[in-house]
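The data blocks that follow each hold one structure.
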Structure P
Amino acid sequence: MTQQNNSNVDLVIFDWDGTVMDSIGRIVSSMQAAAGLTGLVVPSSYAVKQIIGLSLDPAFAVLFPDTNTTQRAQLFEHYRDHYTIYDTTPTPLFAGVEQVLKALAEQNILLAVATGKARKGLDRMFAETGLADYFVTSRCADEAQSKPHPDMLLQISQQLDIKPANAIMVGDTSHDMKMAQSIAMPRVGVTHGVHGAEVLSQFQPKAIIDDLPSLLSHI
């Protein structure tokens, strides 16, 4: 049943890793495995978590600044293979995800994804979770500049002809908050992913929530 949308929110854009899907553990273990297989110093779990949300090239530049082109190509291959084939760390959806998407869609609010994943990776997650039909569009790491640049959000807003002020970005990292803040797009930080309230609050979010169902009270 479709409900009337009484807010000025026409669009909600979700980050994926750490916001919709609890994939942080697999990202960390896959990045550490890739480093070891490439013969590099294995980064700490904390260090890897800080680059979640970035595209892989800038993530590698942060974690492995002294690597050359060949090493980065090896890192990419090892990371991709470990994440998609060898790593069995569970990547469940966070509690209440589909409930929230359904409730927003019933209010005629458009939904989108802005993610550091590559298109193949996001499409694979859409297929595995069955959530693709909720989202009218998405932007991935190989289609836009990396977070925290607002390119993904600008592309989505322009495609849907919705002003940034009438959208909300929902994410779990400083990268999500910073890219939305830079174009004056309202934002909601969620603490069940990488960054906690202390970090997220630095970007003046509309709200900080501990779980996605709480988002509905801020729309």
Structure Q
Amino acid sequence: MLRLRPVLLPLLVVLPVLAVLLGLGTWQVQRLAWKTELIARIADAEAAPAIPLPAEPEPFTKVFVTGRFDHAREALLGLEVRGATLGARLLTPLLREGADPILVDRGWVPVQGDRPIARPEGEQRVTGFIREGETAGRFAAADDVPGRRFYTFDPAAIGAALGLPRVAPFGLTAMGEGGGLPEPARTLPRPTNNHLGYVVTWYGVAAALAGVFLVWARRRLKEDA
């Protein structure tokens, strides 16, 4: 123990840091497994045929639903630039017989311009995937309720702002081939998966720290021998 005294204090400093780095690396391994499974489930859902909308659908489930669009209550969600054109997602309530309306993201439209936007009338069958509701973050842009411009997809809040006392607690992102406005989604969204890089980073830093300390400790012990 006396022989190790010169490196004991640095060792007590290095060990907690090393434990934190290894913990972060292990956490990213778990996140990598979760994200990989999620992306695989999304790919499976995209390849599967659409099913009738269940009462409590899982996120990203590919479904179809019938109803009538209430174009008088449409709104815009978020901001998205395509090419040099600023646009947003067109939200339109779909009125359903015997069920709460559901907010449908019909696709991207330019914020300004005079390009015609299709607004089909009568009974429609809409195919798409389930979108979860969101909670506004601390730095989220404030919704413009009078202008019907929303930046957080909160179905209850948006529905109330549009004069709908009850709406489904989830939304539906319409899918299609496009060809006009709005431009619907063509595939299900896939979250980015950068966790492998984080795993390499945290474990790499931990290995480097351990290596540097071992080299330094060995040299220090030789000097004191």
Structure R
Amino acid sequence: MSRPILILGTGGNAHDVLDLVEALNTTTPTWDVAGFLDDARPPGTRHLGLDVLGPLHDAGNFPDHAFVNSIGSDKSFRRLPQILASTGLAAERFATLVHPSASVSSRARLGRGVVVQQGVTVGGGTVVGDFVTLCPACTVGHDTCIGDYTILAPRAVVSGFVHIDPNCYIGAASVIRQNLRIGEHSLVGTGSVVVREVAPGATVAGNPARPLAPSGERVRSRDEEEVLR
């Protein structure tokens, strides 16, 4: 018997989450998607063929439903803990969903509310925290730790023995070298190659990845500053 589930958010990630649920139901009917909760769309409207049933804080009105999160982008990821807290839901109410095409080691551990999309690979000994989203075709190497509320965008590659602190965003097609630490609340830009540790709260981009100033410009190294003097 299938269980009702609600999707949080109606942004672009909602497409992938809905595809994931449909793929799971193809093999074993498990979930009945009741609709969406979203603060940006009026209740009673339709999205992707389903009803928007209310804002996020209405989650408590659905005591028999499970929930899955689709909220999170490079613009909003740092607010994700507060956004999910606004639902008033306990972590146990969130389903962990793994696409049938994903390859997750039996020696990996997934937290609560984790979304693992199509084509994802997770190596042995890896620990994935709560409310993590692994977008399509990303790769997480062995013995790596992915902190709570972190998002790996499509085709991101995280090598072995990497520690990503909570609430980070790893951009699409970026690569993180082995044995590095990525600090809390940091952002790795699209296509970046990270070969050094990333400080908490930093935004890095490029090949090799370097910190960006608040204006979005790359922070010059000490050697570059000497040349410009």
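Every number here is computed from the coordinates shown, using simple stated rules; none is lab data. Quick caveat, the model's predicted, so the values are computed rather than measured. Cβ atoms are built from the backbone, for glycine too; each structure is taken alone.
Things to note:
- Computed 2.1 for distance in nm of label points 7 Å out along Cα→Cβ at positions 78 and 110 - originating structure among P, Q, R: Q
- Which of P, Q, R yields -0.34, -0.42 [log10 I(q)/I(0) by the Debye sum over Cα atoms at q = 0.09, 0.10 Å⁻¹, calculated]: P
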